[in-house]
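Several structures are given next for inspection.
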Structure 1
Amino acid sequence: MPVHVPSEEEVLGYMESLSNWGRWGPDDQMGTLNHITTEKRIAASRLVREGVTVTCSRPIVSETAPDVPFQFQRFMVDSGEGRDTDPPEIRRTRYGAGEYIGMVFHGHTITHLDSLAHYSWRGKMYNGVPANMVTARHGARSHAIDVARDGIVTRGVLLDIARLKGKRWLDPDEPVFPEDLDAAEKDAGLSVEKGDLLLVRTGNYRRRLEEGPFDPNVDGGTACHVACIPWFHRREIAMLGTDTSNDLRPDTTYDGIMSPLHTLSLVFLGMCLIDNANLDELARACEERGRWEFMLCMGPLRLVNVTGTPVNPIAVF
């Protein structure tokens, strides 16, 4: 079935027709997280029947790779080396091990959560807040990840598009369209609902594991097409997460707007994004049980004035 690829003019039109600016008040910084109500959390808890937990995060490693533009840093402040030969006076004070960790988590490999301060459009962030509220000296003085300090608990839904199409992973030039989401819903026997955290699997992480690291800006990387934005808005999902960096790579679809899915989601829907999830283990757990819904829990680091955070989303069955 042919799919509709929106023109650049249509995509720009989404910025007005699908905007959530002002929906929850002029000072709102939560965006679509407002869809997660107390009742939604209680309903999500009823999905827990076995007490089985599954990570949706990739391991954070320090090896260099084509898709790692900024190297993860680990510096040991102290270690266990030499403890067996330390003299007694040193052993009394030297008994711990610790390290310094530094990373640029925005990118193609680390599972992370984008706050609404991560993107702007023509000088404005979500709800019309000036982009210059994010400064080099003070960081994100608005829309920082700290707004999610109380944690995110809701119903999670996995739509496994790679499985639906009988593939290990989607081809780099094979984006996910709304028609794919509809078909995956039907296949899973459920409907994506208001306040859900939607996870979409393309198999991109499996491709990386089996074929080796690749630069998505050169070798291509699939994702949900920006044509899915009206679908997300209509279903009133709280958040989107995929096993990709959430925009098609290389980004050549439109001349006037780069990373359109990020821009529409973060700036106009007010919807945070999980980039680079590991959905392979979750897909196996869902297939074993024959159910594609679960409670999803996530505790973002309480980083003040920061545009996102590494995360380890946990699905609970």
Structure 2
Amino acid sequence: MFYIQENDKPCKWLNKAFPKVELKENVIIITGMCEEMKEKKSIKLAKKIDSILKKSKSNKLVLSKKIQENEVIKNMLYSYGYDIVNGKWLFEGLSSQVIDYIVAKKNIKKEESYTSVLVNDLSDYTLQNIILFAKEFKSLNIVTNHIEKFKKIEQKILKETGLIITVTNNKKKSLIKPQIILNIDFPNELINKYNIKEDAIIINICNNIKIKKKRFNGLVINDYEINVNDEVFDSSIFKSIDKYYINQIYEASFYKKIPYSDFYKKIKMDGCKIYRLYSINGVF
């Protein structure tokens, strides 16, 4: 795994004209990075980064906040096939903790509340969280375009746990009651085809969305931040920790095929907790 960040030192004119890319341990440092950088320079920087990374066997990258703002560099690294950590995988894993954070902030009683999960491509993490939500909430809907596939899962959950969930794709009724809606993978265009409870709280895992309906005055959460124990971080990056999004650095420490039970053991051991949620209207 490699980290890519800008240099803290004052940038000389020569570096601005000819940005420099150098590798120190597993950190790639760019000297001469500036906001007004032209596309041609950004392309050259991306190519320099790629030439350094080709010599290694690692494909995983964590970009600093400033580097992420450069769409040219980011998109070129994507096009080269690098796995750029964005925190979304961790967001899905932490979705039960996210809901607990919301419930505490809003004084919501789970046993009296409705919730829905919008999902077409089901991971084991989301399946395990669905089982957890079915135990805790008054009612749980799975809203999906793949009714037949999820009906089988509905029956399996009922048989193995005795828990009742509802699988639906009713655009008029399925999202009218839920106070909390966990959107795993519905894009903006699709979710806006549904009637949604006016004050619902929507948590978007993979896609940033905006509800277009004028009467909607609920919360739309598109991002998050966490706290973890300091010793969790790689010593090579700890001194530059403020340059990065902590959730992305933490996600990068995981093997993404880690079993659900092991994932939760690790986040407990590491002291991982939701610190903030970011809605379209601000910090929550």
Structure 3
Amino acid sequence: MEEMPVVDVQWVSKSFGAVQAVKDVTFSLGPGEIFGLLGPNGAGKTTIIRLVLDIFKPDKGKISVLGGQMDESKLALIGYMPEERGLYQDVGLEKCLVYLAVLKGLPKSEARGRVLDFLERFDLYDYREKQVKQLSKGMQQKAQIIATLVHEPQLVIVDEPFSGLDPVNTKMVKDILRDLRDQGVAIIMSTHQMHQVEELCDRIMLIDEGQTLLYGEINAIRSQYAGNAILVGTPGSLPVLDGIVTVDKHNSAYRLLLTKDTSPKVVLHKLVAENVAVERFEIAVPTLDEIFIQVVQEPEGS
């Protein structure tokens, strides 16, 4: 029997005056899945998150969270980290985090125990009595992540979770997100950092101007666009060729991103005609960055 989705959004639209922020968006998210919500600034990502959290009501369509309509009892089962962070600045770090955990329904003693465990894990224990405003941006970011996770939510929604983190803490947060996924937690991650999405997400949805442009498993999407990039190995330099969007050095080869109407076979023929010594020629798996740029810039009807 198929598991019930943790989040199920069906044909949802939302307008603010004359501006349609979200148009006919449909997606679902199951337990133990990291779902990437992608798009340029102003695409509608934050509006979708606020619709899921019942902060906004949809103009049309249906949203189910944890088996039905959102209510007060479900808020304690959700961890949300908005891009605009929301910690109390004039309060001690430990006191702030314990207070936020109690608001999510934890008894104070249990909340304090969990907070102290997290502070140890995040190397913040020695700063537990400092006011939040005295902490660095990276420390405040880690504190915000603790506030999001301390009550062991079933659904986690994180907006730009790696902003302000150094590589060591970025790896720690990624490990935590993977652990949560393995424990059956459903995670929605909204970020501009495509390489983080490629590492973490099982499925993605790319939206622009409120509409879905891509939706599905990452590997399937990359396979779908695989014909648009090739790797060429040559001891010399490459001539200027028509039908090439970008040329980047990729280890010992060149990575060529092709226009939509240029095939790898045509490029190979051109290289041979130009007497280029081709030592390597293969289809490259495109990065999400390349797919993102291609799809968002694609003219309508093409």
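The numbers here are math on the coordinates, done by the rules we state, and not lab data. Note that the structure is predicted; figures quoted are calculated from it, not measured. Cβ atoms are built from the backbone, for glycine too; each structure is taken alone.
For relative contact order in percent (Cα under 8 Å, 6 or more apart), find whichever of 1, 2, 3 sits highest and give me its label. Kindly include the intermediate steps, with their values, before the conclusion.
Numbers: 1: 31; 2: 16; 3: 20.
Going through 1, 2, 3 one by one, relative contact order in percent (Cα under 8 Å, 6 or more apart) is largest in 1.
Computed over structures 1, 2, 3, distance in nm of label points 7 Å out along Cα→Cβ at positions 78 and 222 reaches its largest value in 1.
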